[in-house]
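These are the structures in question, set out in turn.
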Structure I
Amino acid sequence: MWAGIDFGSKTAGTTVICFGNNQTKLDIIGTTKKQDADIFLLSILSSSKPEFATIDAPLTLPIIYTNPESGTDYFYRAVDKELKAMSPMFLGGLTARAIKLKHECASFKVPLFETYPAAFVKQFGLSSYYNKKDPKQLAPFVKELLHFFPAKIKLEQLPTWHHVDALIAWISSYRMAHDQEMTFGDDEGQIFI
């Protein structure tokens, strides 16, 4: 079994996890407002013990913070520039929480890997309906995504873009489990799709 996580603000009710071991049985669960997302994820991951999980959040900082002689950029990692991702520094607290979650998951032997649903969408030419500012585009995008990657998912299981991004993160996990992933970045930080 693998998991995919769309990681949101700690108590905003925007964190969603998708887990399962094949396309025919996936569980997708989200947090509610005021619920602690970190405790929610730790509870699910420690009890379900997936082989590994992917998360839509930076899991490393620019190398200059750990090896000043090796870098010059205080804001972006090479992989962020390559995929046009947000700076881990701009995301601040979310990045710190994700790194902490990675270390906590390691304590019960669940590796956490970084993924980036927007890069997945771009790489596979699925951008035509991927407009997260428009809720009306959600259903057409899901239809397009499920044509690309058939899964037994009902639209009702994906009421928000956060749920969709968790599914995309899970698809990245599925691809990793089947040695189909694309890897971007280097030792400073890697993103898997």
Structure II
Amino acid sequence: MNIKTIFFYFLIGTILSCKGQKSDKPIQIFDNNTGFKMNLPEGFEEISANESKELLNDGKEKIDQIYDTDIDISDLKPKLFRVDDNNYFLVNITDYDPKIDGDYINAVNESNRLLYRTYIRGFEKSKIDSLNQQKKIGNVDFTKYSLSINIPPKTKMKVINYTSFVKNKDLTIAVVYLDENIGNKVINAIESAKFDK
């Protein structure tokens, strides 16, 4: 985990426009490798692979400008969902080898610090608060990292990020929202998720 793993949280925290078909039923999220499964509340739409690629490239450009760098995002393949231009959900699962990539908890903590700094730089006139917690979801330990961003004059955005090391995978689940009702439904869905053995 490093700068390239946090940029899509920043990109979906900005105003975006992409079209898809909204679901009037919950969307089942399931990953064979980790056994993670949850039901994303109704009203979300999955963003197509092409649109996701465009969004990732937009996010890359923004992060490259903020940090004066050129990050390689070729290995990122998040599944992105949205209700509208202000409320998003994502899940990203990548291989993680502590022998190569380093201690997982240290990497998560560094990624969270980097996420905070990125929002500070991207929203300079905003007040940003953070909270780090440990959560058990379906008998798996997660780090829950929350950002509350007050953007003048009256916009309040929240970013809630869950990370865990599961079966040699970095499992990252996040919700970015302006609508508290939508955000709370997604948080409840995430925290009610299960893991198949």
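Please treat every number below as a calculation from the coordinates, not as lab data. Computed from a predicted model, the values in this text were never measured in an experiment. Cβ atoms are built from the backbone, for glycine too; each structure is taken alone.
Key figures for this structure:
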{"quantity": "Comparison of I, II by mean count of other Cβ atoms within 10 Å over residues 112-119 - largest value held by", "calculated": "I"}
{"quantity": "Which entry (I, II) yields the derived value 2.5 for distance in nm of label points 7 Å out along Cα→Cβ at positions 32 and 48", "calculated": "II"}
{"quantity": "Of the structures I, II, the one that 15.9, 50 was derived from, the read-out being Rg and Dmax of the Cα atoms in Å", "calculated": "I"}
{"quantity": "If mean count of other Cβ atoms within 10 Å over residues 88-95 is computed and equals 19.8, the structure in I, II", "calculated": "II"}
{"quantity": "Which entry (I, II) yields the derived value 30 for relative contact order in percent (Cα under 8 Å, 6 or more apart)", "calculated": "I"}
